[in-house]
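**Q** Structures are listed in the sections that come next.
Values in this text are rule-based calculations from the coordinates and carry no lab data. Predicted, not measured: the structure shown is a model, and the values here were computed from it. Cβ atoms are built from the backbone, for glycine too; each structure is taken alone.
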Structure P
Amino acid sequence: MNIRSNSDRYGPISIGLHWLMLLLIAGAYACIELSGNFPKGNDIREGLKTWHFMLGLSLLVLVVVRIGARLTGSVPRIQPEPTQWQVLSARAMHVALYVFMAAMPILGWLTLSAGGKAVPFFGMTLPALVAESKLVADWAKEIHETGGEIGYFLIGLHAAAALFHHYVVRDNTLRRMLPRHD
């Protein structure tokens, strides 16, 4: 088994990172959305928020790994070859997704830090990024929440484009990122 991407498809590391990161993003969204169903101070609400933080920070770790893999690996070709506007829009979408996956956890960490709150990460407490500041906490929280709303759009558009390529264009865009069924 070749673990590296080649000219036809992504390798298992890239595929695994892609789908694991999707699960982490879905989990972070689910935790924060579900936490709103419980009163402030409730143990379940606080647990869901803690999991939101930890899943988000896990995403930050993995996005660094994924960017490294992307920069050092090859990108499989799309067959039949897409038009230039599709290539450019795909690149823009990937840049937007990588910025989203890196910026959101950093903004969450900044929000907690500036709010004078602990930053939990699987039994550890991460250091504060900044000194306590209500102004910075409010600013970072507002951007983080807006980024979360934008994330729904980015992820939906990314998934819709993959399905469009698979079912309408009938190229190998989606198949390159699916686990191999030999």
Structure Q
Amino acid sequence: MQQVILGLLILHGPLSLYAVQRQFQRGISLFYSASFGSIQRALRQLADRGLATVGEGADARGSKPYAVTDAGYRAWHAWMLSPLTGGDAETAALARVFFLGVLTDDDERRAVARSVRARIDADLAELEHVARDVDAAEIPDEFADVFVFQRATLDYGIRSNRLALQWCDELDRRLGRPPGEASSRFEK
């Protein structure tokens, strides 16, 4: 969440706690949910780590503006260009694409898009491997009904990742390169 907040501070300039929360409600909450308390905690941690500063504001709680520091920009920039890792790749990918326009270097934008595609490719390959193993397994008759629906959830994941790859192709076109160029799972 801290990287998303840094991105908002970079994009919009100094923002109060309430303004950050409004920015989440205006679009980020479609792919990243955050409570008021978690936003408040993240802003405090960013300030404690020297990645954001807290300015003087009105006396009302939550109205002091937070601004990104040079160190905060560098941390956000490094995060944008880092490989997608962890369990919630979809949220991390969408957060990076949401802020892609903040990057001014086209090569960096393409690098982020390649990173997103690489993670989706890897996740799809893993799901397809699991599907092959599951489909080859013998399911006892007493679990046949259960298996049908468990296999349906696996199929959803596969279809979702295939759709995400189509979305990546559209993103590639916006970035000015042919779909999937030098970004397939077979890239050397």
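**Q** Name the one structure among P, Q that relative contact order in percent (Cα under 8 Å, 6 or more apart) of 19 was derived from.
**A** Working: P: 23; Q: 19.
Computing relative contact order in percent (Cα under 8 Å, 6 or more apart) on every structure in P, Q gives 19 only for Q.
**Q** Here is a follow-up. Of the structures P, Q, report the one carrying the highest value of mean count of other Cβ atoms within 10 Å over residues 48-55. Provide the component values of the computation, followed by the final result.
**A** On the way: P: 19.5; Q: 16.0.
Greatest value across P, Q: structure P.
**Q** Same structure again: If helix-only ellipticity at 222 nm (-39500 (n - 2.57) for each DSSP H run of 4 or more, over all residues; to 500) is computed to be -21000, which of P, Q is the source? Walk me through the numbers on the way to the answer.
**A** Numbers: P: -23000; Q: -21000.
For helix-only ellipticity at 222 nm (-39500 (n - 2.57) for each DSSP H run of 4 or more, over all residues; to 500), the value -21000 is produced by structure Q.
**Q** Next up: For structures P, Q, which has the highest computed value of mean count of other Cβ atoms within 10 Å over residues 40-47? Don't jump to the answer; show the numbers that get you there.
**A** Numbers: P: 11.1; Q: 18.0.
For this comparison of mean count of other Cβ atoms within 10 Å over residues 40-47, the top structure is Q.
**Q** Tell me which of P, Q gives 0.8 when you compute distance in nm of label points 7 Å out along Cα→Cβ at positions 56 and 112. Kindly include the intermediate steps, with their values, before the conclusion.
**A** Values: P: 0.8; Q: 3.5.
This figure was derived from P.
**Q** Work out which structure the value 0.45 belongs to, where FRET efficiency 1/(1 + (r/R0)^6) of positions 8 and 128 (r between Cβ atoms, R0 = 35 Å, to 0.05) was derived from one of P, Q. Walk me through the numbers on the way to the answer.
**A** Numbers: P: 0.15; Q: 0.45.
Of the structures listed, the value fits Q.
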